[in-house]
Structure 1
Amino acid sequence: MRVGVIGGGSWGTALARLLAVAGHEVVLWFHDPAVEKIAASAGENQIYLPGFSFPSSLRTTTDLAEAVVEADAVVAACPSHVMREVFSPVAPLLRAGSLVVSASKGIEAGTLKMMTDVLVDVVGEVHRPRVGVLSGPSFAREVAAGMPTAVTVAAPDASAAAAIQKLFSAPNFRVYSSLDVVGVELSGASKNVIAIAAGVGDGLGFGHSTRAAVITRGIAETARLVARAGGDPQTSAGLAGAGDLILTCTGDLSRNRTLGLRLGRGETLDAILADMKMVAEGVRNSQTVIALAEKLGVELPICEQVRQFLHEGIPAAEAVGSLLSRHATTEFWVSKPG
């Protein structure tokens with residue numbers, strides 16, 4: 001297949017390389033001409049994913065038309081907050097019948113739409129059955145290095161989900177399929193927020209028990225949000241939920257955990273963000289996830305405390321205290337409609 005990958009960051013590059021190694025013809029689109037020029041010259045993405053050479057079937061471009069016009073599948077790997085802006089020009093270029101796959105995690109500010117819904121907005125409702133999402137425990141560097149992992153792809157149509165599954169399947173990249181787009185998307189968006197909380201706990205010097213509790217209660221929060229949004233809460237226990245959450249809360253390559261770790265150690269958010277080359281999606285997601293939860297009448301205590309210490313200046317230690325002093329309740333419960 002011919003595949004256009006939109007987004008030349010570490011994750012987009014890793015996916016483009018994975019697809020090219022699997023035998024597909026891949027065009028990787030870069031927003032920044034300077035970064036693309038370096039990548040094209042070096043034969044690898046020296047800025048965002050150094051050390052992994054491009055296969056001969058992967059080429060780079062800054063021309064959206066070159067990446068999209070003849071593509072059988074288009075992969076959206078740009079940051080979630082620019083998804084609408086980047087993909088708006090794609091609509092007139094997209095072939096009828098092409099797959100469109102979101103590999104980004106987040107909820108759009110203002111509209112509170114998931115990335116697949118944003119994509120449908122810009123490419124047209126006629127494409128909805130073939131607009132899907134890929135998510136799961138998969139650090140870009142580890143995928144590029146060929147380390148084994150497993151992920152989930154979801155689409156509203158079973159044949160589209162199977163087609164996306166086939167597209168991404170590779171010897172060390174096992175792909176499971178699902179029809180629960182809502183569950184996969186919201187699990188991906190919320191896990192980045194919870195990973196910041198796990199990092200803060202590590203930065204404050206708390207132990208493995210604290211991190212395990214954050215992860216487990218994070219799964220519970222995600223399941224409630226997914227259920228109220230019309231998804232299957234079981235997805236929160238799968239690869240796109242628990243799998244990705246465990247990875248992001250424990251892995252040293254996790255940008256969101258690293259951000260939380262540095263916050264817990266006393267650094268300011270502005271200083272950390274200025275020092276980070278790649279986006280930590282949980283910072284923006286902490287606001288949009290809570291906005292969606294409030295709209296749906298769901299309590300997300302961990303995500304709410306993350307939002308407060310990121311955006312309202314609440315000290316991290318105080319946020320932890322607020323979580324521990326909440327009224328006692330049963331372990332498994334579902335938030336009632338507001």
Structure 2
Amino acid sequence: MKNYLITGGAGFIGSNLTEKLLEERNNVIVIDNFCDFYDVKIKRKNIEKFLCNNNFKLYEEDIRNEAKMKQIFSENKIDIVIHLAAMAGVRPSIEFPALYQEVNGIGTQNILEAMRESNIKKGIFASSSSVYGNCKVFPFKENMIVDYAISPYAATKKANEVMAHVYHQLFNMDILVLRFFTVYGPKQRPDLAISKFTKLILEDKPITMYGDGTTLRDYTYVDDIVSGIIKSAEYLEHNNNIYEILNLGNSYPIKLIDMINTISKILNKNVKIEQFPMQLGDVQTTFADITKAKEMIGYLPEVSFEEGIVRFIEWYKENLKM
């Protein structure tokens with residue numbers, strides 16, 4: 001049994017991870033501020049079944065509150081920190097860049113400081129494929145130069161990677177930074193494309209497609225991401241003097257139009273598409289080279305894109321009573 005602290009543990013990835021860790025009889029402490037970026041009731045539902053589990057503890061707090069973070073860390077036994085909390089989304093970061101700097105920058109700084117003061121040496125920090133921007137060499141490797149972000153969100157994630165390295169170097173923290181590639185699946189945020197398109201197609205409403213449908217995304221099923229996080233934690237448990245960046249993707253990019261048609265086919269419904277120009281901050285392609293993650297932590301994605309969409313739609317219909 002291990003003691004995990006997860007920031008953002010009521011969100012999409014966090015709640016799926018919490019469920020898996022509790023199933024494996026670990027203790028899980030979740031920090032989440034239940035931000036209204038999307039309907040707060042969704043996050044409440046994500047974690048409601050954990051509330052009666054004696055191995056689960058919830059703190060409804062904001063990672064920007066430095067004093068509260070230090071208090072939580074000091075009053076709990078914590079073996080490893082998994083920092084997922086962030087303001088997410090490329091497009092809204094362009095509208096609210098200062099908020100993204102504050103939450104993702106200062107918030108992450110507070111988590112690192114709380115770890116330092118409580119002498120917690122093991123941490124996993126969530127980053128994003130967005131840090132690669134419009135790199136022209138595929139697939140994306142972790143050793144590529146990623147100094148050319150095209151959104152405030154991507155810039156904050158790159159900054160977090162650098163700050164995590166500072167704490168590794170100065171305070172001997174063992175840290176794995178995980179760059180997630182377009183995660184989807186049960187409990188997915190309603191603003192993300194797969195969830196949004198599924199809803200609109202079921203309601204016989206048109207969907208908005210930005211660009212000509214040829215943009216590529218390396219869609220990664222959430223169970224594979226959760227597996228990668230847990231394997232990362234196991235690696236940190238048995239290794240020291242670690243700072244590494246790992247891609248967690250599926251390494252099989254899908255065209256936007258093919259994603260739309262896959263959802264339409266599985267729903268057995270026609271789709272109406274309204275086409276608009278590409279939006280600011282959107283990248284043309286994401287494509288993960290996962291060789292390093294395979295070799296280092298034994299990461300191996302198992303769920304194909306079509307199978308993942310089938311599972312998501314089954315969950316969507318069951319949970320939203322469609």
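A few comments on the model shown:
- In this comparison of 1, 2, the computed figure 5.9 for distance in nm of label points 7 Å out along Cα→Cβ at positions 56 and 312 is attributed to 1.
- Parent structure of the calculated result 3.0, given that distance in nm of label points 7 Å out along Cα→Cβ at positions 176 and 280 is the read-out and 1, 2 the choices: 1
- Given 14 for relative contact order in percent (Cα under 8 Å, 6 or more apart), calculated: source structure among 1, 2: 1
- Taking FRET efficiency 1/(1 + (r/R0)^6) of positions 184 and 272 (r between Cβ atoms, R0 = 25 Å, to 0.05) as the criterion, the largest value within structures 1, 2 is that of 2.
Only the coordinates and a few stated rules stand behind these numbers; no lab work does. Computed from a predicted structure; not experimentally measured. Cβ atoms are built from the backbone, for glycine too; each structure is taken alone.
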